[in-house]
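These notes open a run of structures that come right after.
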Structure 1
Amino acid sequence: MTVARKHGSDWYIGTMTGWTPREFTIPFDFLDSGKYKMTSYADGINADKWASDYKMTTQEVTNKKTIKIRLAPGGGWVARVVKVE
């Protein structure tokens, strides 16, 4: 399940899975034009064995961008997307 919510001009996106690992893509076509900074927290390489294993990344996204998400068994992913002035 993936959910995106907007508060002001910021977007908050979250997704989670059951005990089946998953890979999928998230398109950012819901964003207005312009540049955005995305800070995300994803399952780390050992998240299926150690629940505290995660990786934080920051990247620039636009409404043309698509990213690939990998969820560990019982895992999740979350991001905050902020418009760059």
Structure 2
Amino acid sequence: MKVDDVIQFHTQFPDAAGKLQMAALEAESPGAMGYFYQQDPEYIILKERFAQQILSGEPGVPEGIASIDTAVEALQVAEYLAPVLAEA
């Protein structure tokens, strides 16, 4: 991020450890889109939470996981903001 042409914030994702993990996953299962390798740890957590929720017999979406309703609301906000931000 720059303010008055001076870099105020810089980040790189994935970091060095993440790149190594992604390379290992790609070697294990080649051919997938890069973001699949990048998001693998979060996807494992998501699957584990849903499996625990199902096995517990509790209804609904696991704590801390966005539901389809949450996704629909996020898309509605994005659709609303797109023209507003395009004008800015």
Structure 3
Amino acid sequence: MSDFFLRDVADNPAPGGGFADLIRFSRLTGAEGSPVWFLCGFKSDGAKHLERFTHAVMRGPSPLAPGMRELIAAFTSARNQCVY
């Protein structure tokens, strides 16, 4: 993660919360993890609200199927030149 400016966040040896497994997997495979994962793993107690909000938006009741919501999110990220 050469673009990551918060070294203490990126190098956190014991990430917590729901993103810990994603962070460990990205480190093991050499894949580039999302900086958001690392921030949420660094401050896992503060990220719980964001995790619940995201789950409600992406999986809660809606006229759009969850797959369509994922597609919209992926398309928006691509348009913003952001890895999703």
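Things worth noting here:
- Among 1, 2, 3, structure where percent of Cα pairs over 21 Å apart as derived comes to 28: 1
- Structure responsible for 43, with relative contact order in percent (Cα under 8 Å, 6 or more apart) calculated and labels 1, 2, 3 on offer: 1
Read-outs throughout are calculated quantities, based only on the coordinates presented, and are distinct from any laboratory measurement. As the structure is a prediction and not an experimental result, all values here were calculated from the model.
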